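Okay, got some structures for you below.
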Structure I
Amino acid sequence: MNNPRKILTTLDGFLQNEIRLILYGRAALVLGYNNTPPEYGATMDVDAILPLMEMPGLEKNDAFWSALEFTNSELEPSGLYLTHLFAEDQVILSGNWLDHLVAIHFPATHLQLFRPSTNDLILTKMMRIDPQDRTDIAFLLTHTDVNLSTLNHIIEKAIIPDIPELHEAFQANVNWLKDYLSR
């Protein structure tokens, strides 16, 4: 069993009601795509994006937060955790990202898992200048029809949080990606 599957199976066991999670990061890659490299399953955490429109209900959902706490407590000895929950306005995404969610088949009682579209996952990977994120982008490019002309469209649709470091990383990754695609 890969680590994201273990983390989410543990969470599902503590949940009392249905919860929708929108995964990103390596958990979204290993659970949302076929033929991922084995190291993707070794990630120690699960990242999720929380839509702003769902935040008020989720913030009041004490059962969810308790389940999350129990999950992290149970998994702590193994170093696994689920704590990276970001509001959508903290992540680089397209304006209509929610319209293009992809369901992730996952045998669970209470969890409903989704991932952003491949193009939106590429945008999330452009938040840092990181060799691992660029490796992930290269993997994602094998699952989409992005070329130099479509890249410009994706870039134009990107909504970047108002954090200077994210703008800098995004621009550096745009330059890297243009160079990568022109090879």
Structure II
Amino acid sequence: MQGVDGKRIAALIGDGFEEADLMEPRRALEDAGAVVTIVGIDEKSRQKIRGKRGLDDGQSVRAEELVTDCTAEDFDALLIPGGTSPDRLRTSKEVQRFTRELDGAKKPIFSVGHGAQVLISSQLVRSRQVTGAHSIADDIRNAGGLYRDQPTVQDSNWVTTRGGEDMPQFNRAMLEKLASSGAAQTV
């Protein structure tokens, strides 16, 4: 897809990521020519990050980079898949730093389901329109965000979605946002 080819996307995940929340956007991004890099939070994640498929075990992946080594200059966008992973990631000061850096640079941030928990803990949702898993609607409101119960919500450089059933709309909006953002990073 024109405007997406060669762009680098950090997929920030930890144990308990929802498999479809990573794999479906990743496939859409890679099919459009983007490069998706799995970013973990610790050395253990270089060996195995356990995925979930609902309540069952899902596919595992390995981190290619650690968040401590990443900066906003390294990537064109951030993908935060849902599941229980965001609840584990949200307390990491490095995750918060990285997320704030990307947002401060106005680079696209794509959040699926519970992914908005990372945005909440990074102190970024105040006055922003956000959607996510229904179970975190109060968390979004309590952080000063404007929760929208819609398949996909765009606010400035963000594209957020409730989850799996909304993935086709989310993937389309994600690719459009990425295509309209700046040139690909050179590394």
Structure III
Amino acid sequence: MVLLFVGCTRSNHCTSIDVEALEQRLEQGDLVFRRGTGVVGRIVTSVDTRGQFSHVGVAVIKDGVWHIIHAVPYEPDFEGDVDRVKCEPLASFVGRYESGAVGIYRVNISEEGREIAIQNAWRLSCENRAFDHEYDTDDTTKLYCTELVEHIYKLAGVSLSGGRRTRLSFPTLSGEYIMPSDMTDSELLTLIY
């Protein structure tokens, strides 16, 4: 059940998602959600009954190219890579599945607030902040995907989840967790794509 929150499985398939169309709609600080079509992605979306996504990251521009900063396990960039907050090109982020779903949501806060969130996302990525395999939202020394997004925007003065949590009760995993729909339901987010 720990794999419940992985959000995706590694795949080298090309995607049918139009990356150029996504890039044309993006602004820095937007949230990019994806739905994995592998076993784990399906588990997340089946547990998160209000949503259609299994993973999320924050859009940023690096060297003139759109990237996504996200907290992800089991997607190493090199041999010996650890599960962490990382920055990867948008095409790679959405291109892990042959078919899936992608959604772009704009966070409706001031430019100053958005910049604070972006700078904190960069900081955590540069620190290689560890992935939170315990899914403990009370401890930000390690972060999972939705926890990362919630954390950086809280540092900017807003809670994207609005305190919403999804309660799970399984023998090996029980508690309250921030699921993708706990964010997409936010009045602070506007669906862009």
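Values quoted throughout were computed directly from the atomic coordinates according to the rules given, and no laboratory measurement underlies them. All of these numbers come straight from a predicted model, not from anything done at the bench. Cβ atoms are built from the backbone, for glycine too; each structure is taken alone.
Once distance in nm of label points 7 Å out along Cα→Cβ at positions 71 and 175 is calculated for every structure in I, II, III, which label goes with the largest value?
Sorting by distance in nm of label points 7 Å out along Cα→Cβ at positions 71 and 175 in descending order puts I first.
Say we calculate volume of the Cα convex hull per residue in Å³, for residues 63-166 alone for every structure; which of I, II, III gives the highest result?
Answer by largest value of volume of the Cα convex hull per residue in Å³, for residues 63-166 alone: I.
For which of the structures I, II, III does the calculation of Kirkwood radius over Cα pairs in Å return 15.8?
Answer for the origin of the read-out: II.
For which of I, II, III does mean count of other Cβ atoms within 10 Å over residues 143-150, calculated from the coordinates, equal 26.5?
For mean count of other Cβ atoms within 10 Å over residues 143-150, the value 26.5 is produced by structure III.
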